[in-house]
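Colleague: Next up: some structures, all given as structure tokens.
Please treat every number below as a calculation from the coordinates, not as lab data. Here the structure is a predicted model, which means the values were calculated and not measured. Cβ atoms are built from the backbone, for glycine too; each structure is taken alone.
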Structure P
Amino acid sequence: MWTVWVSFVVFLSEPHRLLLRWPLPTVDHGGWVQEPWAAALIDISLVALFGLQHSVMARPWFKRTVVGRMPPAFERSTYVHMANLALFVLIVFWQPIRIPLWNTGKGLTQDLMWVLFAAGWVILFLGAWSFGIRDLLGIEQMRAWARARQPHRPHLKTSFLYRWLRHPMYVGVLMGVWATPRMSLGHALLALSFTGYVLIAMRYEERDLLKTFGARYASWREVVH
């Protein structure tokens with residue numbers, strides 16, 4: 001998992017000293033499609049694939065009808081592996097659209113953008129830690145299965161970052177895709193697509209949480225932004 005997400009951070013940040021030796025495409029380097037409209041169609045399809053994997057596999061009906069055929073302990077780890085695969089496919093097949101939208105140049109604004117970029121990934125990591133990173137990755141579920149124990153029942157996460165943010169991992173991702181001193185049309189397309197996905201995913205996720213945890217989730221949602 002971490003290898004794929006580090007690749008995604010490099011994909012977005014494009015560190016100059018690493019680009020000459022980096023084997024994968026980045027948001028503005030690589031690709032083989034020259035026409036902007038064709039590149040945009042491919043890129044939107046890649047983000048849609050990523051979003052569909054995340055959203056469809058997380059829905060209760062999918063878990064019951066498809067994933068429900070395997071041992072419950074495998075459910076979360078399967079989701080994580082498929083999410084990593086979807087993100088890796090996006091990176092490998094991304095087609096840059098290099099039309100510049102803004103470039104802050106060197107200076108305080110550039111430094112501020114990189115600080116916000118780094119802060120986004122720190123928030124994402126801390127959000128995963130707050131959720132329970134072993135549970136999030138499916139490690140605890142697999143350990144319980146290997147030891148012939150029942151996995152822990154799901155419980156509402158309200159500690160650490162979840163005291164102030166309802167969706168810290170989404171906040172971190174959006175900061176990571178938007179905070180950049182060099183914004184191309186392709187990068188903006190990625191950021192807009194991810195923003196659209198997050199807005200849709202939050203709606204379904206909150207609906208599922210409300211069904212699962214009922215009044216407890218509703219009361220927590222009222223006080224957390």
Structure Q
Amino acid sequence: MSARLPLQGAIEALRVHAEREHPALGASLSFARDLCAQFDRRGLSDKQVAWVYRLLDRCENPAPPAAPLGDVTPIVRLFERAKGAGLRFPKIRLRASDGTRVVLGMAGDRAKVPGSLSITDGGAYGMGRYFGRITRDGAFTASSSCTPAVTATLRELAEDPAGRAAIHGHASGSCCFCGRTLDDARSTAVGYGPVCAEKFGLPWGEEKAPEETFTA
């Protein structure tokens with residue numbers, strides 16, 4: 001519905017949602033307000049106009065509620081190992097079954113919730129989608145943008161970290177931990193590289209059969 005509104009109408013609708021702090025806006029609340037203010041002052045670029053409709057669509061067509069996630073302490077332990085191994089800002093990059101990017105990153109010591117894991121789509125601050133947070137005790141708090149597909153991805157990672165990392169590597173050709181291309185036969189077969197395996201505390205001794213078919 002929002003895509004058919006004239007821009008003026010879309011701005012006014014988005015302004016209302018921003019004033020009411022619609023939960024679907026999440027971390028994009030300030031960005032939505034800035035778009036409305038800039039429209040009033042000097043207009044918007046084509047890219048900014050697209051964001052107006054995208055944010056409005058989030059408010060008017062919120063994602064279905066995510067299913068309970070269960071125990072995610074194995075994910076927390078992955079990041080604690082990587083942090084202990086010297087990675088300042090460890091990340092895990094995955095794809096949900098519906099194609100959504102799912103990026104997990106650890107908050108620094110000066111963050112609002114130090115050591116917690118933020119789950120986003122990897123977009124720029126204020127512009128990407130925020131799916132929720134995992135605290136150091138393994139509690140997951142989902143945002144209104146979190147979908148069942150995202151929750152399923154996190155559950156798979158918690159249940160089988162090495163297996164989920166391998167699925168991503170086989171499907172994308174890149175390591176989910178460092179993002180680099182898997183450019184040697186062994187890493188391509190395993191699904192992630194030896195350095196990342198060591199830092200995140202995962203096995204790297206058993207190869208996956210290259211002829212197997214995996215889906216992200």
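Colleague: For structures P, Q, calculate FRET efficiency 1/(1 + (r/R0)^6) of positions 10 and 178 (r between Cβ atoms, R0 = 25 Å, to 0.05) and state which one comes out highest.
Modeller: P
Colleague: One of P, Q was used to compute helix-only ellipticity at 222 nm (-39500 (n - 2.57) for each DSSP H run of 4 or more, over all residues; to 500), and the result was -21500. Which label is that?
Modeller: On the way: P: -21500; Q: -12500.
Of the structures listed, the value fits P.
Colleague: So P(r) over Cα pairs in 5 Å bins from 0, in percent, for residues 74-201 alone, computed for just one structure, reads 2, 11, 21, 25, 21, 13, 5, 1, 0; which one of P, Q is that?
Modeller: Q
Colleague: Figure out for me which of the structures P, Q the number 27 belongs to, where relative contact order in percent (Cα under 8 Å, 6 or more apart) was derived from the coordinates.
Modeller: Here the read-out was taken from P.
Colleague: Given 0.35 as the derived value for FRET efficiency 1/(1 + (r/R0)^6) of positions 98 and 138 (r between Cβ atoms, R0 = 35 Å, to 0.05), which of the supplied structures P, Q does it correspond to?
Modeller: P
Colleague: Which structure, out of P, Q, was semi-axes √(5λ) of the Cα gyration tensor in Å calculated from, if the result is 36, 19, 16?
Modeller: Q
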